[in-house]
Structure P
Amino acid sequence: MDFLKGNKEDFLNFLNSINDENVAVLTHTDLDGISSAIFLNEILKEKGIECSYLNFLSLDKGLFSNVWGELIENNIEKIFVCDISADADLEDFEKLRKEFDVFLIDHHPFDGELESWKNVVKAGSDDCAGLMVYELGEELFDREKWRWLLDAVIIADFSFKKKENLEKLKENYSEINEENIFESISGILVKKIDANLTYFEKDLRKVYDMVYNKEFDKLEETYLIIQKEIDSFINKFEEDAEFFPEKNLYIYYFKPKFKISSTLSTLISLKYKTKSLIFIVEDTKDENYLKMSARNQNASEDMNKLLKKGIEGLEDANAGGHAAASGARIMKKDLDEFKKNLLS
């Protein structure tokens, strides 16, 4: 794997600098974040280091400030941040770095300001954070024991679109390709884990523990509940979505019972690979805001740039992600202005 910034030596130096300090792991809320934390926890255990605090963060404004009190309460001194774009709130991330000794492992596009920072390892968007941690700690934990989880996260984060990552999958699934990948054993497992991440969004540690302990049978019942709702909105998509042919863009504003927008956007985008799609739902934490998941499977439109264009000039809005998959949050009152920005 080629890193855009930082390297394995930087990671090992930070790891070896930990003595008796309390260590925290802050990671994203998806399977990439979960796998990053599991691999990192295994590495820490092998080094005789206990993870004193683990939390899963959404890419919202003030994402680090939201857990500041708990970091202080747990006397945290060293922090690993995984699969979280500092660009989601650069000011908040800088504040974290000034107070704590922080190491960032991430694969999102990044602001040029990070170029001068130490303790940052960045890879390209095609290499998921879970794969990064797996490779950074390759001599430090039993990688074969966790190979099943590596395969799952490569699928979940669409890292298989990079040829060498698809070849990794073919070591275990010789017949796998982009068309059948989600019907493989690992692909089906990804769908079940994603469903549980949705269902237990307020208790992600529960899903982390199920994955860590390989309690796959516990994933099934929840998966069926979530899949039923996903199927319902897939069937309604053509009828309810707005289509803007001049931009080759679908905008789908819907009101799900569960937090399925990311999973739904991925599944529908696989059927509409030549289109740009933006899925909009109300923010469950604050009814005055909307959250968005954007997808473009063939990357004919950079969704990260498109959403950032959409939020230009909007109050208290943020956006970030990858060219093929990105997210944003805006105030509900600004939806019309957001659309004007997109279509201009």
Structure Q
Amino acid sequence: MKFTTKITSLKTEFSMRNTTNFAGSKVILGFLETICFNQALRTLGLAKSVNAIFPTHRILQYLIIGWLLGCERLFHFRSLQGDALVAHALGGRVPHHTLLNKDLLRLGKAHNQLAPALRKLTIEIIAPQLLGSLILDLDSTVETLYGNQQGAEVGFNSQKRGRKSYHPLLVYEGQSRMLVNASLRPGNTSSSTDVLPFAQQTLDMLAAHDVRYARFDKGFGGEAFYAFWESRQIGYVGKMKWTTRLQQHVQACEHWQRFVDDEWIIEGVTVAYQATSWDKMRRVAVIRKMPRWDGEQSQLELDVLWQYEAMVTTEAWEAIDVWRFYNQRCCMENYIKEGKPFTGFQRSLLPPMKSTCS
């Protein structure tokens, strides 16, 4: 006898209680457990009432775990609600995603207490990975937004012109590749906006460590910025804009030192140079290069084929050493891309931002 059973009549149940959709996250969750991350968050304070089911450190832990697993919006946390692995990492119970908005608002109001505590905690966690002498790599990036988020402003955006954005400041430690400090800014700020207070804040955080060098691109610079590092006896290497005035100064150099490379012809020279905005002469390393052509014939080295790069520095190194030292910071772009999903968490802990035209 033939018959048809309706789908709605079929009984279904979820019987595999310990399954997870995030098995690959076990390594990350195990790492957080190894470094006692939950215990570290307890030191931040901001305790709730004694009968609170989810204390502040649990909420922070859940937010960080969620964004590590790809939850960029609060409603994305619904996917973690019934996950056994995430629940185990949080002590057996996961807060409902609607609770997170209330906690973020409460944490935002406590920014003045929470932000310094988070920075201090960051240094304590990464301290074992920091070497004896530190290298600070400063950079900024553009984070495109789709909406009217707090602090979002229209500024320079090469990818999405006319879109509102953030323009955060970042500083990494050049050897361990650890993020040391970050500051969220509106999108209509320039790279160097508020960089001196940010640099001083970073040095205060690293007061127990020896900061030996600083590296930065051509978005940073100026007399006040260079003098900041010099007054603290911290060496630096910074990229410079290839201006017409600098080009004319370098063209007078006749004795270039050539360095061996398989694919490029590289020459370098160091000059004493004073820009119009500087109060004194500084040492500038200049590198010029052109592709090496294959073949046994002699290569014609025309002036129009040279590519020039200039770096201001406090160090008495050869031009090639300055150039190679600076190029070691190039991997920062990859680390910035990895950290961009956490912009929402940073924004939730910041006070209202004032827009500053660049």
For structures P, Q, calculate FRET efficiency 1/(1 + (r/R0)^6) of positions 83 and 243 (r between Cβ atoms, R0 = 30 Å, to 0.05) and state which one comes out highest. P
On mean count of other Cβ atoms within 10 Å over residues 147-154, which of the structures labelled P, Q is highest? P
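From P, Q, which structure was helix-only ellipticity at 222 nm (-39500 (n - 2.57) for each DSSP H run of 4 or more, over all residues; to 500) = -9000 calculated on?
Structure of origin is Q.
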Quick check on the output: 27 is percent of Cα pairs over 32 Å apart, derived from one of P, Q. Which one produced it? P
Value 1.3, calculated as distance in nm of label points 7 Å out along Cα→Cβ at positions 67 and 99 from one of P, Q, is from structure P
Tell me which structure, out of P, Q, gives 0.05 once FRET efficiency 1/(1 + (r/R0)^6) of positions 139 and 315 (r between Cβ atoms, R0 = 30 Å, to 0.05) is calculated. P
So distance in nm of label points 7 Å out along Cα→Cβ at positions 59 and 275, computed for just one structure, reads 4.5; which one of P, Q is that? Q
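To which of P, Q does the computed value 4.0 (distance in nm of label points 7 Å out along Cα→Cβ at positions 107 and 227) belong?
Attributed to the structure labelled Q.
Just so you know, all these numbers are worked out from the coordinates, no wet-lab data involved. Worth saying up front: this structure is predicted, and the values here are computed from it rather than measured. Cβ atoms are built from the backbone, for glycine too; each structure is taken alone.
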